[in-house]
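J.: Below are structures written as structure tokens.
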Structure I
Amino acid sequence: MPRLRRAAAARGSAPLKLERIQLRHVKLPLLHPFETSFGRTTEKEFLLVSVSADGVTGHGECVADTDPFYLPETIGTVRHILRDFLTSLAFAADFHHPREVSAALARVRGHEMAKAGLEMAVWDLCARRENQPLYQLLGGRGGEIASGVSVGLQKDAGALVDTVAREVAAGYRRIKIKIKPGKDRTLVEAVRARFPTVPLMADANSAYTLADAPLFQALDASDLMMVEQPLAWDDMVDHVALQRQIRTAICLDESIRSPEDARKALDLGACRIINVKAGRVGGLGPSLALHDLCLARGVPVWCGGMLESGIGRLANVHLQTLPGFTLPGDTSASARYFSEDLIDPPVTVSPQGTITVPEGPGIGHDIVWPRVERATVAREEWRR
């Protein structure tokens with residue numbers, strides 16, 4: 001009910017007409033390389049989308065990479081879709097509530113990451129215009145959220161266990177480790193042997209096939225919370241077959257790019273848990289719809305991460321205040337990734353493994369524009 005009341009209140013205000021959209025291509029070096037089954041990342045490149053109206057500006061971070069190895073979209077395709085299609089659709093619409101943005105952009109098929117960068121900026125703008133924290137506009141609650149951490153592939157099991165030990169000591173409530181063929185069972189068993197009770201999950205990033213079912217049956221013995229996206233990025237059918245053969249819950253990530261994908265996956269029995277990334281499913285509005293679907297069905301969701309700067313990281317913090325986010329997400333401290341984040345104060349994690357939800361307008365922390373300018377390598381701007 002709180003979300004419905006707030007949406008009704010927002011609809012009673014003057015309609016929002018976007019006046020300017022600005023796009024910045026930003027590069028931030030990572031403190032440490034981050035390796036998954038599809039590559040090794042040494043710097044975070046992303047697009048920062050800023051939208052302005054009524055003297056207020058909101059900001060959204062697009063999670064597309066420079067390459068199409070996670071999903072098909074790239075920074076290059078996002079710039080094209082925004083420039084040639086989405087900006088004109090956004091300028092032509094009047095919004096009474098940011099949940100209406102997705103419908104205004106629906107004429108463009110797919111390109112969820114491009115849509116999300118723009119849509120999330122409108123959410124931030126509306127929250128700032130109403131002088132309220134983003135979580136209130138989303139219908140969430142203040143306080144704290146539980147934080148988990150994602151640990152990239154390490155050189156060997158010993159290095160992985162040492163890294164996990166540091167994260168456990170830092171207070172993180174859940175550990176996720178990356179796996180790939182040849183670096184899987186040994187890693188999982190080594191971490192579980194050292195930490196028999198820590199909530200643990202394994203993320204395969206689509207690196208396996210159904211022929212690897214015996215491996216995942218063997219991982220059942222390690223008492224994992226879930227195994228994330230073990231099979232192909234665009235598959236649901238083989239995930240159904242695999243879930244029937246293993247006790248461990250399958251969580252889908254790359255396969256879920258809309259609330260409809262989530263509904264179909266749950267109807268088929270392809271997974272028991274869903275990873276919600278606003279940037280992957282088209283923004284915060286679709287994330288709310290996906291959350292509401294899973295909450296109604298009693299399916300737990302959690303918030304994934306894409307090595308976001310503090311701007312995108314804080315949006316994820318606010319999203320996780322919704323009641324269906326019952327599992328710790330991948331929203332960890334800024335200091336794990338960047339020597340100097342783009343926000344002040346940075347995102348921090350308490351010794352108890354929690355993040356305080358900001359109470360300031362919009363995402364809630366100040367953006368440090370001199371840092372943004374230093375990290376910006378290109379920009380574009382459009383006006384109504």
Structure II
Amino acid sequence: MIWPAIPALAAGAYYCLAIVAAATWRGRSGGAGAASRAAPALSILKPVHGRDPQFYEAILSHATQEYPEFEILFGTNNPEDPALPDIRRLQREFPNRRIEIVIAKNDAPNAKVGVLAELAKHARHPLLLVNDSDIVVEPGYLHAVTAPLADPGVGLVTCLYRAAAQSWPSRSEALGIATEFAPSVMVARLLGVADFALGSTMVFRTEALERIGGFRAIANYLADDYQLGRHIAQLGYRIEFAPVVVETDLGSGSWGQIWRHQLRWSRTIRVSRPSGYYGYVVTHATLWSLVALAAGQWQVAAAVIAVRVVAGVWIGAGILKDRKVLRDFWMIPLRDLFGFAIWAGGLSGDTVQWRDRQLKLRPDGHILDDPQAAPTPH
């Protein structure tokens with residue numbers, strides 16, 4: 001009865017590949033303090049929708065960056081947005097920094113991209129940086145993420161991220177980001193899949209944005225970060241990862257909230273890159289180890305689980321510097337089973353919950369205009 005162990009062996013091989021990818025990643029030169037000689041002027045575009053956990057700490061970490069010249073433009077389509085008082089506080093504390101609030105009225109299917117399109121009209125500088133409103137960055141971040149663009153062949157710079165969490169469900173999601181998602185990114189890069197970006201950071205030239213048709217070119221997609229990277233890569237540019245890790249805050253979400261959030265993510269990946277999504281079935285090491293164990297192949301099951309945990313801890317704690325991984329590593333097999341349930345849930349369905357909106361997706365990843373998809377409560 002060797003055949004039940006084959007999927008487990010494939011999963012083990014995948015995580016061995018993740019270890020190789022991590023070793024290659026760790027060998028990358030540079031760091032958060034690496035500075036570009038030119039350090040061109042930069043416009044930071046931050047779409048806002050509500051007040052995320054640790055929001056003020058996140059925007060403060062941007063305003064305190066030591067960088068020759070940059071501005072921060074916040075955009076929202078709600079003139080009463082709960083985040084606005086924090087932004088006005090930042091304006092008072094940094095009167096010499098250009099920090100602007102733009103109230104953007106738009107009817108783009110992806111409201112976030114509609115706000116970005118409006119912010120781009122107000123940007124003064126040749127480089128644009130887009131990241132999520134809850135992203136906390138470390139000193140030297142702006143230098144680290146702009147330095148790769150000194151190479152004219154690089155069209156977009158992105159970076160990995162880790163997550164803070166204040167509840168057991170959020171801790172589970174944070175563990176998945178550090179030990180499941182980050183390894184998948186590294187393996188993809190190792191195998192030459194390099195046409196995607198992460199919403200944690202996207203830095204690019206205004207010239208490249210104009211060549212793809214501006215933000216309106218991706219306004220009909222839900223996966224705007226993936227599509228921005230894909231469109232810029234299609235121009236012939238490379239996408240590079242900066243040697244810096246940022247942090248998001250998942251707050252204290254419930255199991256239901258985490259399920260809806262990750263199901264949206266799962267279905268978005270399925271319609272954006274279906275072949276990769278279906279191929280991801282082989283990476284569910286805990287599930288296939290249980291299958292091997294049930295068939296009497298306990299040695300294979302034990303070895304695969306060991307490789308999977310080692311890879312997750314090395315990447316999560318070693319590369320992402322996420323110390324919570326050392327505390328929660330025993331949850332990795334349980335998190336894997338929850339992740340498989342999410343993956344299975346993402347195999348079907350075309351409706352996702354995005355903040356306070358319910359959206360329907362077409363098979364090609366476009367948001368379907370559906371008058372029946374009315375806003376739903378938080």
Structure III
Amino acid sequence: MPTAPKIEYESVDNLLLDPTNPRLGRHVASPKLSQEKVMDIMSGSTLDELAESFLQSGFWPQEAVIVVEEQLYGASHLVVVEGNRRLAALKYLKLAAEGKATSKYWAELAANKTIDKGLFKEIPYIKVAGRPDVAAYLGFRHVTGIKEWNPAEKAEFIAKLVEENNLSYEEVSKKIGSKSPTVRQHYISYRLLLQLEKEEDVAIEAVEQKFSVLYLSLRTQGAQKYLHIDIQAPPDKAKTPVPKEHVDNLVNFSRWLFGDEKHEPLFTDSRNVDTFGKVLESEAGIEYLERTENPRWEFAVRKAGVGEQEVVELISGASDNIQLALTEAHVFRKSEPLQKVVHRLGLDTAGLLNIFPAIRAEILKEMQEDAGAA
């Protein structure tokens with residue numbers, strides 16, 4: 001039976017922020033990143049609530065940070081791998097208490113307050129042998145748990161687990177409490193982001209900012225088909241998701257989905273991602289997108305015939321619901337709320353039939369014949 005982790009205590013000055021923390025951003029995070037730079041980046045991480053909580057209640061042992069002892073900046077240090085926001089808030093608060101506040105906010109927070117110096121001397125921490133030992137906890141907490149990282153950070157973390165530890169999707173899913181298909185899609189999406197980064201004509205900042213849209217798009221068969229991506233590929237086959245001979249398709253895909261310096265994206269509402277996938281399943285839709293310098297979303301949908309199918313499905317679903325309602329509607333014929341929605345339905349139906357005069361005439365004829373027979 002494993003033993004419970006031991007809580008130890010250390011000064012805030014002897015605990016280092018993690019310069020490889022995924023939340024710093026993949027272009028910034030690096031073992032060479034100075035502590036001052038890490039602090040500066042983290043200053044925008046809503047540390048104020050944490051600082052005020054520490055002033056009121058102190059640092060509870062159950063909120064202990066998790067650390068590893070490793071080489072950093074040429075020496076061995078205790079590096080926080082979970083709890084960096086808490087540590088950053090304490091470091092900023094300590095500077096303010098010493099009269100070295102980095103902003104007006106921190107100066108005002110510390111002003112006229114008696115701050116217990118012990119707050120900075122005894123920070124509860126749990127030491128683990130190495131980063132792999134805490135990977136499962138971090139994954140559960142930040143990928144599937146309540147303290148979720150943003151989609152790009154999740155994907156980067158999963159990619160590191162896969163590549164640095166040579167793990168399969170199934171092994172990663174067990175570690176972080178997620179499903180294998182979700183892990184696989186995160187990994188392939190991240191590798192696709194790295195592939196896009198190599199292309200000059202891609203607005204990579206826009207792609208990264210809307211990484212969740214990239215992730216969602218890969219669920220669609222249209223995107224998989226157009227990009228020639230094998231969404232079932234194992235890690236060793238998925239490092240370059242789009243084959244080299246189809247990179248032009250990848251650049252097109254990025255421009256349509258995210259825009260670039262010369263083009264606006266086709267749409268901005270992420271709810272259209274599935275419809276975009278259907279457009280990419282259509283030869284007519286692709287032909288229109290590829291030959292048009294500034295294609296319009298409405299035209300692309302129409303060219304692909306997607307709009308027609310959506311309207312058919314909407315009206316078909318409405319008809320099914322009405323048939324169900326007819327079995328009970330007579331029981332509630334005196335209901336005012338029901339009468340109001342029936343009135344609205346009648347107006348909408350009349351408007352729809354006005355679009356199809358031949359069908360309207362046919363229905364009126366059938367109704368007259370039924371009345372005559374009665």
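J.: Given -13000 as the derived value for helix-only ellipticity at 222 nm (-39500 (n - 2.57) for each DSSP H run of 4 or more, over all residues; to 500), which of the supplied structures I, II, III does it correspond to?
T.: II
J.: To which of I, II, III does the computed value 0.70 (FRET efficiency 1/(1 + (r/R0)^6) of positions 93 and 197 (r between Cβ atoms, R0 = 35 Å, to 0.05)) belong?
T.: II
J.: Name the one structure among I, II, III that Cα Rg over 2.2 N^0.38 Å, for residues 53-100 alone of 1.40 was derived from.
T.: Checking each candidate, the match is I.
J.: Of structures I, II, III, which gives 1.3 when distance in nm of label points 7 Å out along Cα→Cβ at positions 189 and 213 is computed from the coordinates?
T.: III
J.: Upon calculation of semi-axes √(5λ) of the Cα gyration tensor in Å, for residues 173-228 alone from the atomic coordinates, which of the structures I, II, III produces 22, 14, 10?
T.: III
J.: Out of I, II, III, which has the highest value for mean count of other Cβ atoms within 10 Å over residues 69-76?
T.: Looking at the calculated values, the largest one is II.
Read-outs throughout are calculated quantities, based only on the coordinates presented, and are distinct from any laboratory measurement. Fair warning: this is a prediction, and the values are worked out from it, not measured in the lab. Cβ atoms are built from the backbone, for glycine too; each structure is taken alone.
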